Structure I
Amino acid sequence: MGVAEKIKEIEEEMRRTQKNKATEYHLGLLKGKLARLRAQLLEPQPGDKSSGGGSGFDVSKSGDARIALVGFPSVGKSTLLSKITKTKSEVAAYAFTTLTAIPGVMEYGGAEIQILDLPGIIEGASEGKGRGRQVISAAKTSDLIMMVLDATKKVEQRVLLEAELEAVGIRLNKQPPNIYLKAKKTGGVKITFMAASKHLDERMITGVLRDYKILNAEVLVRDENANVDDFIDVINAQHRRYIPCLYVYNKIDCISLPYLDQLAREPHTAVMSCELDLGINDVIDEAWKELNLLRIYTKRKGVAPDFSEALIVRQNSTISDVCDRIHRTLKEHFKYALVWGASARHVPQRVGLSHPVADEDVVSIVTK
């Protein structure tokens with residue numbers, strides 16, 4: 001029996017099994033087996049050319065961040081790419097127009113964001129159908145997934161896409177589980193709960209570890225709400241990617257105003273109509289927010305700052321991180337920095353390396 005057949009067999013058994021307290025342990029073990037088999041299914045096989053990146057999928061990551069456009073065929077991804085970048089991706093009103101990964105660059109306040117238009121995902125992509133493996137591999141390298149959906153088919157498309165991405169280890173708008181796991185060579189399994197767990201117990205944890213052939217390990221569960229899915233994710237940490245997702249609903253000109261208002265109020269959501277050119281700038285603004293990046297502008301003494309170019313740093317960055325982005329040896333000669341902007345208590349504020357910066361701060365580095 002092949003891996004795909006084993007997966008279907010386990011999924012069928014899980015569907016048949018009633019969910020209650022008595023079956024929790026059995027279902028937990030089945031989930032562990034399922035995750036292990038899915039990881040095997042997506043691993044490239046020797047001589048299997050379809051498993052790798054493939055032609056058109058080996059696009060080098062460039063710019064300050066990468067956004068992957070993901071969605072079913074003909075939802076407007078290619079049209080959106082052509083509107084927010086200078087790239088023209090082929091557009092047509094039929095499925096699978098885009099057959100390779102089309103890169104483009106979006107400029108935002110001095111930052112350069114690479115946009116990758118991926119071929120339309122279809123149901124079963126996690127099993128390698130269509131060009132699912134290649135699409136998923138490219139999506140895993142992104143800093144943000146922009147899921148483009150047809151507003152007239154909201155529920156069915158979103159549920160299917162989330163299930164496909166979940167199956168291959170992409171976790172949308174989630175944080176890694178607060179569970180510590182360290183495999184050891186001897187000593188058996190030692191499990192510690194920081195607080196009484198609502199969903200995990202020693203039997204469940206030990207059983208899942210045994211299925212992964214981990215017989216000696218130290219486990220520390222810090223989150224009382226952590227469940228068996230979280231624990232399986234910790235075991236498979238190298239195959240998991242936690243990526244923010246912006247749900248973009250296209251074709252809002254085809255839905256009612258009350259429904260449009262409901263959609264627009266959902267978290268991590270933007271609405272637009274590519275056909276009527278509505279809401280495109282709002283999509284760009286929301287994408288920037290979801291990336292959690294900061295634009296920092298530098299200033300030389302006696303010279304006005306250049307707002308056409310920005311240094312891009314992550315959220316919660318400090319002056320130390322800004323110095324690293326300018327030059328790796330700059331901190332060796334650092335004396336102090338002058339800061340103008342939201343992070344400054346007064347203008348300009350003289351600060352040290354540990355000072356946290358804010359978006360659109362202007363920074364002048366003074367050296368010894």
Structure II
Amino acid sequence: MNLQLDDLHVKFQHFSIDLFQNDLINWFQQEKRSLPWRENRDPYRIWVSEIMLQQTKVDTVIPYFHRFMERFPTIQALAKADEQDVLKAWEGLGYYSRARNLQTAVREVAQAYGGKVPDNVDELGKLKGVGPYTKGAILSIAYGIPQPAVDGNVMRVLSRILLITEDIAKPKARKIFEAAVEELISREDPSSFNQGLMELGALICTPKKPACMLCPVQEHCAAFQQGLQEELPIKSKGKKQKTMPYLSVIVENAQGEVLIEKRPEEGLLANLWQFPMADAAEVSVEQLAYWFKLEYGIQIELGETLQPVRHVFSHIIWEIIVLHAKTADATTEQGRFVSLSDINDYPLPVPHQKLLQQIHVPE
């Protein structure tokens with residue numbers, strides 16, 4: 001039977017909240033990983049880290065975080081930066097709307113709040129890209145305000161500890177887990193409590209084969225007591241990813257420059273740069289040179305076929321046939337020819353970085 005919000009209090013009748021808080025917080029303070037965003041409680045650094053950590057592993061984020069903070073060390077620095085420079089610093093992290101939304105929100109903080117990240121629930125929650133989890137993380141970690149920060153990690157941990165059988169893939173489940181955290185969270189140290197739940201999910205209470213024998217809150221865990229820890233959380237499968245076939249052409253002119261174009265301002269990978277791409281469902285390899293003449297106004301001579309590129313996004317899969325081509329033309333209104341020594345100045349999405357790796361790029 002699914003747990004409803006009104007039933008949560010039943011879960012806590014025989015649950016020692018004080019002991020749970022102490023066990024979790026003491027473990028976190030002794031065992032927490034040394035991470036760059038934990039060096040201080042600067043809300044801007046915490047904000048950047050939480051945005052980067054969405055959909056991305058900690059080990060991947062660490063070098064990006066260091067470089068990003070070196071490039072944009074303050075709210076003002078990021079607010080004043082050119083968007084292309086921000087996207088370049090984000091290059092390879094994926095989910096680029098995160099970077100654009102972060103800069104939009106930071107500019108609002110610079111203009112409306114004097115460069116100080118709001119410590120008010122309503123004001124912080126209105127900033128672009130700051131959802132309930134990010135809001136809770138900033139308020140609790142940076143400002144010590146007891147706000148829930150519930151993501152998939154936290155839902156997995158609490159579904160086991162409290163034996164919550166709600167499907168965590170359903171939006172309504174978040175309300176149940178947020179209510180649970182509001183009941184459980186330490187008022188004295190909400191920062192360590194929320195980070196402790198996150199750390200527990202990352203290191204001990206993992207999706208598969210949780211290390212229950214090492215768990216600091218094992219005695220509080222209802223799922224462990226009933227041997228159900230590997231059955232939880234309940235999570236229904238999402239829709240199957242759609243595969244999209246493309247043809248992409250690396251066009252080189254007589255000067256050794258290659259043609260790239262800027263993607264639209266809206267949608268997937270907005271404002272990043274790419275090599276020209278054609279929908280392979282509409283254009284065949286045999287039609288490619290003619291299509292290119294119509295689209296770009298230049299004549300190309302197709303050469304060798306390079307290694308295909310496959311890239312998996314959260315909701316779609318790109319399968320790209322990659323071809324090399326030559327042209328005698330030097331300009332086009334649909335893109336720009338750039339030298340291989342300058343191409344690193346342009347933010348390219350990961351699938352097109354894979355294309356770039358197939359041609360020689362000077363250091």
Structure III
Amino acid sequence: MGKKLNYTTELAKINKKEFSSVYVVLGTEAYLADNLRKAFIANVLSPDEMDLNFSSFDMEETPLSTVLNDAESIPFFGDRRLVFVNRPAFLTGEKTKQKVEHDIDGLMDYLDHPSPSTVLVFFAPYEKLDQRKKVVKKLKKSAAFIDIAAMSEQDTRKYLKDTIANEGYTITPEAFDLMIQLTDANLTTAIGELPKLFLYALETKKILKPAVEELISRSLEQNIFALNEMVLKKQVGPALDLYQDLLLQKEDPIKINAIMTSQFRLLIQVMILSKQGFQQNEIGQTLKVHPYRVKLASQQIKKYNEQTLTQAFEGLIEAEYRLKTGQGDRKMQFELFVLQFAQGMANR
């Protein structure tokens with residue numbers, strides 16, 4: 001087989017109890033992975049068979065030989081066994097700290113003659129596998145690959161709109177755009193927020209912008225995105241107020257500084273690549289960041305020149321050095337950076 005299968009099509013097959021012997025669920029969209037887990041459990045086994053014929057293994061803690069022994073076992077009082085294999089980092093080029101020995105040759109042999117009574121599912125929460133590895137090549141020939149890569153903003157919007165409509169709700173364009181913004185166009189995050197919105201709008205069945213503002217909290221990264229915008233606009237007072245709010249939330253000054261630095265680095269990289277003619281999707285692939293982050297960065301860099309962004313980036317690097325070397329009060333380093341940046345821009 002080895003065919004890259006459409007998620008929706010394959011989910012329908014599973015619900016019809018049409019199974020392959022081996023699956024590889026590849027991608028980082030956790031919500032879709034969770035849907036597949038539930039579908040496999042509901043359709044491969046009856047509730048009475050779960051205790052005897054279902055196993056789930058973490059490959060960063062369990063050797064592959066244990067999985068293979070389980071997969072080759074005959075089902076107890078049922079027709080099938082269901083075996084989940086989680087975090088199979090040995091299929092990637094990633095280096096892990098775990099020193100678990102894996103029987104790759106044993107897996108190769110199993111793929112030649114998979115147990116007809118076992119459904120073996122590898123959940124690989126990675127963007128890609130190492131195509132050079134023999135075991136990956138073998139899987140591509142013998143397993144069914146289900147793609148659950150992170151959705152584009154357009155696909156995420158469609159999925160969410162369909163989900164909201166299927167639940168009998170409507171959402172205003174303003175509320176929907178804000179929900180996309182506050183969840184970074186991440187399907188898993190957005191889906192997790194919907195139950196609160198549905199409950200809030202239970203009587204009217206209409207989700208409005210104030211509900212989204214009240215119920216969906218901003219992540220640390222989003223707060224820091226707003227913080228960076230305040231810094232660039234030289235809004236010293238609001239920037240310091242937001243920073244103090246983050247400290248009250250027990251956020252660490254070094255972590256705040258590191259995320260700010262990372263966001264400014266992204267802005268500079270997007271600006272440079274845009275000048276070289278790269279499109280947004282190409283920039284996302286090159287920098288290995290979500291397309292929505294590239295979109296936001298592209299919108300932001302239109303307001304500032306490279307010199308301004310570089311000055312802020314260098315100021316944050318200096319602040320990080322002072323933080324890590326214990327120079328002065330840790331909580332004061334950001335205030336010093338903001339004041340110096342604003343003063344420096346004022347003198348230009």
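Each of the structures I, II, III was assessed by distance in nm of label points 7 Å out along Cα→Cβ at positions 32 and 208; the largest value belongs to III.
Here helix-only ellipticity at 222 nm (-39500 (n - 2.57) for each DSSP H run of 4 or more, over all residues; to 500) was derived from just one of the structures I, II, III, and that gives -18000; the source is III.
Values quoted throughout were computed directly from the atomic coordinates according to the rules given, and no laboratory measurement underlies them. The structure displayed is predicted, hence computed values, not measured ones. Cβ atoms are built from the backbone, for glycine too; each structure is taken alone.
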